[in-house]
Structure I
Amino acid sequence: MADFLSKESPNRMEIYDLHKSLGVVVLILVFLRIINRLIFRAPALPVALPKYEKILAHITHYSIYLLLILIPLSGYLMSNSFGFPVHLFSVEMPVLVQKNFELAPLFAELHEIFAYSLIGLLALHIAGVIKHRFFDLPENDSLKRMI
């Protein structure tokens, strides 16, 4: 999870359990969001927006959704592979993979790569909103559309 959480920390396992529980909550919320997005379509992108920006917006949005699934899933698989259960607060979740110390480092590395990738995409997304809000035509203001 984090290098700053030393093995001597008295509440180390409680922090890991909270981290895992929040990951499961994120996974559930993302699936609910996807279902909601399938039922209620997103508002159309501004007509004046260049085609390449529309394509980039769609790629960014789909990538964010994908990473919001892959981050908790890779963390879940990492915990199981290291032999640890995943709890949704006090409820033990099913074991997806058995203990496997060969796969565990792979899942740990993927969990970290996905998390940093999400941070980068969110920064790109925020930069796009700022660009459209302050540097584009008023009709391209995506902040109004998002709200």
Structure II
Amino acid sequence: MQGRVLAIDLGSKRVGVAVSDELRVAVRPLPALARTPWKRLCAAIVKLCEEFDVKMIVLGLPLRLDGSEGDAANEVKRIARNLTLSLKLPVEFQDERYTSKDAEANLQRNGLQAERVAEQVDSESAAIILNDFLSRPNATAQQ
């Protein structure tokens, strides 16, 4: 299947976002969104979906280190239900354990200063989540 995929990494202050190309080969981080009340956040996500003609959304699922789901994962699943109803797009999940640390390390390796790392880490995490999702067997065949 072709069409862009939007990845979302829900943070407490910022929401990281990244988008794939139409062939689902390349991924690029986008500027992070502010973590606002649901209606404003949903409107911002709708705008991104329209701008990039998104066909699917992938949400980072914050699992515990042992792989179990806690309150944070339950909150992401609640948001996924709301996104599905609001956007009429399929929503998938991708384990996001360690993505923030990997994103921070990637940005530091690229020579970014600490304040720039803090600004970009959420969307870099979303890009890692999206790359991980697209690397899964059959991921590109999904909606």
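Which structure, out of I, II, was mean count of other Cβ atoms within 10 Å over residues 15-22 calculated from, if the result is 16.0? Structure I accounts for this read-out. Here distance in nm of label points 7 Å out along Cα→Cβ at positions 87 and 103 was derived from just one of the structures I, II, and that gives 2.4; the source is I. Hey, distance in nm of label points 7 Å out along Cα→Cβ at positions 31 and 135 derived from one of I, II reads 3.0; which structure? Only structure II yields this read-out. So P(r) over Cα pairs in 10 Å bins from 0, in percent, for residues 71-110 alone, computed for just one structure, reads 25, 36, 27, 13; which one of I, II is that? For P(r) over Cα pairs in 10 Å bins from 0, in percent, for residues 71-110 alone, the value 25, 36, 27, 13 is produced by structure II.
Once relative contact order in percent (Cα under 8 Å, 6 or more apart) is calculated for every structure in I, II, which label goes with the largest value? The structure with the largest value is II. Structures I, II were compared on mean count of other Cβ atoms within 10 Å over residues 7-14, and the highest value belongs to II. Taking FRET efficiency 1/(1 + (r/R0)^6) of positions 55 and 79 (r between Cβ atoms, R0 = 35 Å, to 0.05) as the measure, the highest value among I, II is held by II. Each of I, II could give Cα extents along the principal axes in Å, but the derived value 39, 33, 32 comes from II. When FRET efficiency 1/(1 + (r/R0)^6) of positions 95 and 127 (r between Cβ atoms, R0 = 25 Å, to 0.05) is computed for each of I, II, the one that comes out at 0.95 is II.
Given a value of -15000 for helix-only ellipticity at 222 nm (-39500 (n - 2.57) for each DSSP H run of 4 or more, over all residues; to 500), point me to the structure among I, II it was derived from. Structure II accounts for this read-out.
Since every read-out is calculated from the coordinates, none of them should be taken as a lab result. On a predicted model such as this, the values are computed, not experimentally measured, just so you know. Cβ atoms are built from the backbone, for glycine too; each structure is taken alone.
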